[in-house]
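So, here come the structures, one by one.
Please treat every number below as a calculation from the coordinates, not as lab data. This structure is a prediction, so every number in the text was calculated from the model and none was measured. Cβ atoms are built from the backbone, for glycine too; each structure is taken alone.
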Structure P
Amino acid sequence: MSLSTLKSRAFRRRILPGFGLSLGFTLAYLGLIVLIPLSAAFIRSSGMSWEEFGAAVASPRVLASYKLSFGVSLLAASVNAFFGFILAWVLVRYTFPGRGVIDALVDLPFALPTAVAGIALTAIYAGNGWVGQWLEPAWAAGVRHLGERMPGIDWAGWLGTKLAFDRAGVFIALTFIGLPFVVRTVQPVIAELQPELEEAAATLGANRWQTMTRVILPELMPALITGFALAFARALGEYGSVVFIAGNQPMHSEITPLLIITKLEQYDYRGATAIACVMLVASFVLLLLINLLQKWSRRYHQV
């Protein structure tokens, strides 16, 4: 064995002493806190036949909750990707009074209990709330106008005529809790962008729109996609802030996490765990996509 090999091994031991013990503690802690509780859902559902499992996860009420949860989560994450990029850009590139306060308020949905957020959003956007008393009539008028212009689509059924206690309330809550993920993912990348790139593009004759679409957005796209995926995954599992403002009408404004709680209250543990398994698999897929996007983002910036 060469001297360099011995030095390399000794160097590795000095860097991380007690590797075997720390690795064993890490795996045990991860198993007790994460893996064993999550595997309990699959173990509980394994006693069901395929017919029972299919009936539990594919009933009309459950399918309606899937459509609402996935659809509104996707819409809220898309809106957050757009406005979160604008907010991150303003916070990084401009100096104005109160910027530090606004930057701190971005993290408020992280620290605020979700039940408190749901109660606050309901009080604000309800028909008699500070914002809802002015915005809800305009929302209802806009939905009626869409119904008159495109009568073949049930706009009132899809969008509802109220902000709180309807599908619009689900969208408001999921947008509220997902915005920080986009801002905090994109903000460091914007801070690393050199202003000289924009100056060089302007020197070469590019206008502001061309500079944004051909110079800035390609650099920000990996981080923007990652923030979108994080906001979507967070919205998909949200419960506390939605349950107060959604109205919770079966087949209309009932999200999947609420349906799981409802089945538990009805002592339908198998049905609840079966739906939980579907959401768990969806979360695993989203986590895999997020990790792949982050890996792609690192490679993109290294190149």
Structure Q
Amino acid sequence: MTSEPFIFDQIHIEVARNASDDFNLFHDKHKWLQITHNPFKGPIALGYQLNTLIEYQMRLYREAHHENKIIAENDLRFSNYQITFVNALKPATPFQLEIKKTLIKTIPSLTLGNRIAIKAEGKTILLGFKKETQSALFLADVKFNSLPNLNVIPDKTIIPGTDYFLKRKFLHNGNVKNFLSGSLAEQSDYFDELAHIENYPEIFPCSLTSGALLEKAQLEKHDFKRNPMVYTSQEISVDRHYLSRLKNDDKLYILVKQLPESSSNTLNQSNIMLRTYECFGLLHNHDVLFRVTMNLVPLEEILKNLDQKKAN
């Protein structure tokens, strides 16, 4: 299935970044100019904005094919996304979402899976998978049984005895609605005050990790103008069981751990240094709402690699 063309205007990007506290200069309609040697020549859409569009369109796809019943009857409580970003998407650019036919696997356990792709102007913007499973596909083995009381840990600090940076957030329905609208998702499919419906989408809580990474980098005196970071891939597992309990003003504890830098081939580049972050969203009693692995690359690494290719 290939969708009709979608278009993000700059106002959609503004709404999404404000709703998720993402102050990355790449999305700012003025400050993108301050990024040294910015290859994108203008503001670009948020990665989680694209993911939310995928979430919503996959929701419509599941309903149309009655797959939501399979998910409920078999307790496929985890929603998983595996996304690779290939090119940036600029505002006012028509793009299409492709959803391949659902593949149902029973070994080693029941899985509903779909290939997905977003393309614009003959170029691939992102590629990936959306899968429904009984257990988390990513970072499933990480436990938090020995964490201290997160309520007493100062915000934007390292949790004692761990490598995790802590960012505390409060969920607000207004921000979620705005993020949905900014991502071209119909907010009334999730919220209806008159009918007392309050269903949080899967991606929005995960999107708050971008702001947490930015705040961590800011405390580390990172220069966002000279060396900003670009997403290359994301792996996301969301627990629908805990998601269904979310409500306005709930507290979310975002934990971020940076792994040692590694060399990888990505973004059509070779031998480029990746920064990998493991991020978790914890609720009351340390229940894990989401598990996310995010791979980023410094812009200077991309530019350095491009220069080397030109020289060769």
Structure R
Amino acid sequence: MKVGIKVKFWGVRGSIPTPGAKYIKYGGNTPCVEVRLPNNQLFIFDAGTGIRELGNILCKGEGRLKAHIFLSHFHWDHIQGLPFFKPSYIKGNEIVILGMDLQEARLDRIISNQMESIYFPVKLQSLSAHMKFQILSEGSNIIDGVKVDTVYINHPGQAMGYVITFGKIKICYFTDNELVPSWATGSFKLKYKSDTRENILKIISGADLLIHDAQYTDEEYKTNVGWGHSSLSEVLGLAKEGRVNRLALFHHDPDHFDEQIDIFAANCKENLNGSNHVMECFATHEGMELHF
């Protein structure tokens, strides 16, 4: 029985936007995922270019808007849509931006820096909506009455994964996470916390949905070790071990065309044939909606 949770993908591409005919099916906008809860609470995960169209749609609604925007980290492809999020320009709206502090700068300063005049014509302080910032660290949080667990994940510059638990439904968002393969050795293996995978497994166990970075094929990964992204086989292995119900392949490489992603998704499904755990595996695309 569905409880009324909607998950919609507004941007699923990694690293850089990719317009063009070869990207029509899966889309070229960078990460943004909407989670709409039964009481109409709006949680948004990442603010890549996909958040622009989400904002345009939200502006067509009536009444004041409150949105929580959870940032996994601050690389350009995950924050470049924020200045184009139209609800931020409307008085009466409340926008809460949540994420980590870094040693180099506080959360609010990181976001305001990208809207300095050298980068963008409108300053953060000029936005008409009520803008709030909430710093998160690793652990369990109650956000607007909803349980949100956080865990640090493997990505250069630090990144954070999120797990929403609403009633019996568990939805996990882990983009830009490098699952360290067993063959990794030397300085690379020392670069990341050795217990990260175990921490992730604990928090995603039995999840209804795992959205996870799956940027590389196994062969591609060998030449991109340490870049902070995972191979398809490692992601599939994590999902199996965590016994999740649905695995959503996310953060598609900008060099992967529609036809290639079709093949990757088919290979993952084939890999699941004969598995003792029933799991749905699919590649995410812009406009995809899931209901729980």
**Request:** Using the calculated result 3.7 for distance in nm of label points 7 Å out along Cα→Cβ at positions 25 and 41, pick out the matching structure from P, Q, R.
**Result:** R
**Complete:** If mean count of other Cβ atoms within 10 Å over residues 113-120 is calculated for P, Q, R, the one returning 18.9 is structure Q
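When you work out FRET efficiency 1/(1 + (r/R0)^6) of positions 97 and 249 (r between Cβ atoms, R0 = 30 Å, to 0.05) for each of the structures P, Q, R, which one comes out largest?
Details: P: 0.10; Q: 0.35; R: 0.65.
When FRET efficiency 1/(1 + (r/R0)^6) of positions 97 and 249 (r between Cβ atoms, R0 = 30 Å, to 0.05) is calculated for P, Q, R, structure R comes out on top.
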